[in-house]
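Asks: Some structures are shown below for you to check.
What follows draws every value from the coordinates through simple rules; no lab data is involved. Computed from a predicted structure; not experimentally measured. Cβ atoms are built from the backbone, for glycine too; each structure is taken alone.
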Structure 1
Amino acid sequence: MKFRRNKKQIKTFAEMTPEERQTQIEKLAYLFERMKLGDYVNNFNRPWRIFYMNVLGGVGKGVGLTIGVILFIAICVKVCITVVKHVPAFRKPFEQIIEYAQMTEIGQIIIESEETGKSIKVIMEERKAEKKGQSNL
């Protein structure tokens, strides 16, 4: 049984002349170089390098995903808080939660910073100084 070949006859390596063989070898070498076959084979000779690169890639993806999710949630919370503060229809159901947040020390500091324009850090330092002054008495 003979196999049919394309219209253009394909020669086997044994049927080629030495010049044709050389050009075919050069074509294959060029293709292997473009495919970076040497790097691929080199990775199989060093399996710990593959493991190391995959661990680093996984850690990088995990850190990036975590930072992205945190930023997304922070933006969503900030938008929700703004909507709840400024829209009366939404503020009423959350008044108890807002009052409770204002009763805590951090809530009071945030409110004071909004009213006075001071930074939260400055207000916290002032409160610490007041507490130290009271404890020294």
Structure 2
Amino acid sequence: MLTQSLEDYLEAIKILQKEKGIARVKDIGKFLKVTNPSVVSALSILSRDGYVEHEKYGHVELTPKGRKEAGKVHKKHKAIVKFLTQTLKIPPEIARKDACRIEHVISRETYEKILAASEEKQKANNDAIV
């Protein structure tokens, strides 16, 4: 079972790979606002558990297992941000910070209700345009 912190590392790696093409220790540290030794420690655990491949002083690659988990975490994050900003009208900066915390503790049932509410709102918006 991944900790909240390790999920954040996987999500950061996914985002950095998408934005920059690669993820490096210093970029992950900057993204998460943690020290490089903290990143190396987390990568050691993620590597041991089969989520990433990382050679000392090299870039970090998500394994298929890591991509799957990072995708789930990132999808949940984006859905929560969307719900908070579009449905509850929370400012984006606050919504992103709150989503980072919520995504780790939210129940499956609540998450599914958020997805359903967001889809209903999107459908209503689309129907209003037509």
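Asks: Taking -23500 as the value of helix-only ellipticity at 222 nm (-39500 (n - 2.57) for each DSSP H run of 4 or more, over all residues; to 500) derived from one of the structures shown (1, 2), identify that structure.
Replies: Derived from 2, not from the others.
Asks: Moving on. With relative contact order in percent (Cα under 8 Å, 6 or more apart) as the yardstick, tell me which of 1, 2 scores highest.
Replies: 2
Asks: Still on this model: In terms of mean count of other Cβ atoms within 10 Å over residues 58-65, which of structures 1, 2 is highest?
Replies: Max of mean count of other Cβ atoms within 10 Å over residues 58-65: 2.
Asks: Can I ask one more? Compute distance in nm of label points 7 Å out along Cα→Cβ at positions 18 and 106 for each of 1, 2 and report the one that scores greatest.
Replies: Comparing 1, 2, the top value of distance in nm of label points 7 Å out along Cα→Cβ at positions 18 and 106 belongs to 1.
Asks: Kirkwood radius over Cα pairs in Å was computed and gave 15.8; which structure, 1, 2, did it come from?
Replies: Corresponding structure: 2.
Asks: Given -0.30, -1.18 as the derived value for log10 I(q)/I(0) by the Debye sum over Cα atoms at q = 0.12, 0.31 Å⁻¹, for residues 26-81 alone, which of the supplied structures 1, 2 does it correspond to?
Replies: Answer by label: 2.
Asks: Let me ask you something else. Given a computed value of 2.9 for distance in nm of label points 7 Å out along Cα→Cβ at positions 10 and 50, which structure among 1, 2 does it belong to?
Replies: 1
Asks: Output the label of whichever structure in 1, 2 has the greatest value of distance in nm of label points 7 Å out along Cα→Cβ at positions 34 and 122.
Replies: For this comparison of distance in nm of label points 7 Å out along Cα→Cβ at positions 34 and 122, the top structure is 1.
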